[in-house]
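Take a look at the structures listed below.
Every number in this text was worked out from the coordinates using simple rules, so none of it is lab data. Not measured: the values here are computed from a predicted model.
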Structure P
Amino acid sequence: MKRVLIAAMVLTLSMNVMTSCRDTKDKTEEAAEEAAKSLEEAGEDLEKAAENAAEAMEKAGEEAIDAAEKAGEDMKEAAKKAIDSI
């Protein structure tokens, strides 16, 4: 009787271990899927940020060119006025 009781206890323990291992496997798979999804979303966000930065740099460059052209025109006018006043 003692052997039967010990065998039942060992069987119960081994079933608990198997169940725990299966749960751990499932949780690991879930975590891997969530990590992959997070990485994909992060990649998309980085791509959007890079596009926004490129657009902002292009706009800033255009504004700088426009400002330089306006400054050049203003200097031409100032030079003409200076020459005319002489």
Structure Q
Amino acid sequence: MDDEDFIALHEFILEMANVDFYLTEHYLDEEIVLKPKKIETQTPVQLAIEIDENNEVKIGAIPPMYYVETTFMPVFHNIKLTIETE
């Protein structure tokens, strides 16, 4: 992507899906292990669409960069991701 703030959409989704399904915590000499069967997450996202020198479409994504209202607001899209264990 020409804009270094954006990463490729597939990398953005892989980062969101990178969940360790064994969540381990230690509490009072005990080990607590959580193993969720399903995780759902949703986030607004800014998209950037570019066409490279080979006429291939590249889609970049980032979480919203600004939360301040301005006269020109970017369009936010929504990504909902559901991850289930096998």
Structure R
Amino acid sequence: MQTAKFVKKAVGFALCFIVAFVLSCYGMPLYSFTTWIVDHSHQIFSRYQADTYEPDSDPVTFLSLIVVVGVYAMALYWLIKMALRKLKR
């Protein structure tokens, strides 16, 4: 029973992650905010990179994008969870 509950929560978070990624793509509502955060993190942490990379394909940009989308997914997961609790009452 514990495994089923964990899988249910993991699948729910994975779906929220996909939705958050789609919402942060070009032309979507969170794109400008996501780009701003990724650009600022690149300005701060790019000096620690030893190698040169192609534009927008360096590890700093990738990790900051994954972190930002993860935060969006956590917020979305929490909002959906709270909404479902309110609907069950």
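Structures P, Q, R were shown, and helix-only ellipticity at 222 nm (-39500 (n - 2.57) for each DSSP H run of 4 or more, over all residues; to 500) at -37500 was computed from P. Among candidates P, Q, R, the computation of semi-axes √(5λ) of the Cα gyration tensor in Å that gave 34, 17, 12 used structure Q.
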